[in-house]
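Asks: Several structures are given next for inspection.
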Structure P
Amino acid sequence: MIQILIDADACPVKDETYRVALRYKVPVVVVSNSPIRTPREPLITRKLVSDAFDAADDWIVEQAAPGTVVITADILLADRCLKLGAQVVAPNGKPFTMSSIGSAIAVRAIMSDLRAGGDVVGGPPPFSAADRSRFLSALDQLVSKLKRQAGL
């Protein structure tokens, strides 16, 4: 079954995900630690998890499987989902793949060490309109591909 899981607490592309999901008639689960407003559509459901550390990530991993698309910027969550056969797309439209996840984890660790040492301040660049557009295109292509592969 094709489904989309959104790591939703800080996700800037929920509306874009809903548009693609409704176009292709694919169910979406919005997973968060706090209540998030979602459209009143039968294909879109909310899953409210506890505020325990990694509760949303753990729930998403329990659901991840081939045919699942996970929307997240969390590199470690992406790694866990990829290992289960899910497809993972970051909100900026860049896919996480088995061939790219190792370097993403390494860069994450290096940046964390640099920040801890005071050498780097700040985080990723601001989310842009180009990121939003790239995400919409990447998700549309991915869902279309999965539907074709499933014969739907």
Structure Q
Amino acid sequence: MAVAIEIPREYGYVVLVLVLYNFVNMWMGMQVGKARKKYKVPYPALYAVESENKDAKLFNCIQRGHQNSIEYMPVFFALLLLGGIQHPLFAAGFGLFYGVTRFFYFKGYASGVPENRLKIGGYNFLGLFGLIICSASFGINLLLREVL
């Protein structure tokens, strides 16, 4: 049996957070591109080799900060978009929090001291956890609609 879902007007905030995060991701990618030129790490090499490049650790930290953010994007996007259907304001808030902490995660990693990524950036999982709760609530409520 099909269930009709009405998307609330406030879902626009969810969409805007998703768009904003894409700008953050593009900015991170540009930082990697600049670092490639600065530290002479040509494509298609994903990482610099420490025995061949004295700045390998710094470049690799910048690259890894962006790569880790890319790895989590599908999870973040799915949770944001699904959880936002029923809880748009909470999802947008958790999503914005996630995006801001991801920015600091990248900045900390890009410092060349990997531990710096966790100072503020380590709190990004709180944003994801909030989105997990929003999405789980949405799923449970979908299943209970037929029962009630």
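Asks: Starting from the value 6.1: which structure in P, Q was mean projected area of the Cα convex hull in nm², for residues 40-127 alone calculated from?
Replies: Q
Asks: Given a value of 22 for relative contact order in percent (Cα under 8 Å, 6 or more apart), point me to the structure among P, Q it was derived from.
Replies: Details: P: 22; Q: 27.
Considering all the candidates, the number was obtained from P.
Asks: Can I ask one more? helix-only ellipticity at 222 nm (-39500 (n - 2.57) for each DSSP H run of 4 or more, over all residues; to 500) computed as -13500: which structure among P, Q?
Replies: Answer for the origin of the read-out: P.
Asks: On distance in nm of label points 7 Å out along Cα→Cβ at positions 24 and 56, which of the structures labelled P, Q is highest? Can you show the working numbers first?
Replies: Values: P: 2.2; Q: 3.1.
Largest calculated value belongs to Q.
Asks: The value 1.27 for Cα Rg over 2.2 N^0.38 Å was derived from one model only; which of P, Q is it? The partial results should precede the final answer.
Replies: Details: P: 1.04; Q: 1.27.
It was calculated from structure Q.
Asks: Among the shown structures P, Q, from which was the value 15.4 of mean count of other Cβ atoms within 10 Å over residues 72-79 calculated? The partial results should precede the final answer.
Replies: Details: P: 19.8; Q: 15.4.
So the calculation was done on Q.
Asks: Where is distance in nm of label points 7 Å out along Cα→Cβ at positions 16 and 80 largest, in which of P, Q?
Replies: Largest value of distance in nm of label points 7 Å out along Cα→Cβ at positions 16 and 80: P.
Read the figures in this text as sums done on the coordinates, not as results from a lab. Every value quoted in this text rests on a predicted model; they were computed, and no experiment measured them. Cβ atoms are built from the backbone, for glycine too; each structure is taken alone.
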